[in-house]
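Undergrad: Please find the structures below.
Please treat every number below as a calculation from the coordinates, not as lab data. The structure displayed is predicted, hence computed values, not measured ones.
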Structure 1
Amino acid sequence: MENHNPPQLGNQLCFPLYVIAKEITGLYRPFLDELDITYPQYLVMMVLWEKDGLTVNQIGEKLYLDSGTLTPLLKRLEAKGILIRKRKKEDERVVEIFLQQSGKDLQQKACQIPAKMQEKLNLSSEDLLELKETVQKILNKIQK
């Protein structure tokens, strides 16, 4: 059965997801300003704190970003002295990313951010976990 009514903003799933992503990213801004990094740079840093020495493509896969988006971001982090980009000797088309000491030092400062965000959102750990699991379930269905 077809519905010929125009879509209404209040009935859409995409709109509240879009707004919450934008608003939460904005809530991160003051904490990330203290580290002198942007939210996308923070995402890259979290990936590298988990495993240093990844290739640009590996980072892109984890963050759902293509190399055209990721490369300028990595260049800015390199200009700040946070990381270094090195071409593999075996295949110069492949660029590996390594944290500099200042990038490793940022990890300690960033450890406080999740707790500060939870406090700012005023949600319990259980609520946050439930929300994350629901969003992850949707993401998994989209990726199939």
Structure 2
Amino acid sequence: MARILAFDYGTKRTGLAVTDELQIIASGLATVNTKEIFSYLTKYLKSENVELFVVGEPKQMNNTASESEQFIKIFIQKLKSTFPKIPIVRVDERFTSKMAFQSMIDGGLKKKQRQNKALIDEISATIILQTYLEQK
């Protein structure tokens, strides 16, 4: 089996999470400057076999698309054209940032560590991926 790679896309930073090869465990991979995401992915995919991309889908409480969706759609189009053989699935990402922050508190991270937005993005990507695995 191949890995599944998940994205918590942001205009500044993108959090990444990945499964093990058996697709059982979701783990944080990295937080990458969004401007560098495609060069990062190109290097990563040369060494790892990925069969699916999971991209978070931000929604408002009334189930409509959030403002950031317009940027995510552009990212997805580029993702499709750059890596056409890897399918893309969307997963509702409402509350992932809050859940990530709460997991940092529950994990005993100090206040200074909890202010690390890159870590929040990576944990959010992990929650998105875990949600996909549970729904699968």
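Undergrad: For which of the structures 1, 2 does the calculation of helix-only ellipticity at 222 nm (-39500 (n - 2.57) for each DSSP H run of 4 or more, over all residues; to 500) return -20500? Don't skip to the end; give the middle numbers.
TA: Working: 1: -20500; 2: -13500.
Derived from the structure labelled 1.
Undergrad: Can you spot which of 1, 2 the value 18 was calculated from, given it is relative contact order in percent (Cα under 8 Å, 6 or more apart)? Mind showing how you got there, number by number?
TA: Details: 1: 18; 2: 34.
The read-out was computed on structure 1.
Undergrad: Quick check on the output: 2.9 is mean projected area of the Cα convex hull in nm², for residues 31-70 alone, derived from one of 1, 2. Which one produced it? Could the numbers behind the result be given before it?
TA: Working: 1: 2.9; 2: 4.1.
Label of the source structure: 1.
Undergrad: Same structure again: Given a value of 35 for percent of Cα pairs over 27 Å apart, point me to the structure among 1, 2 it was derived from.
TA: Numbers: 1: 35; 2: 15.
The structure behind it is 1.
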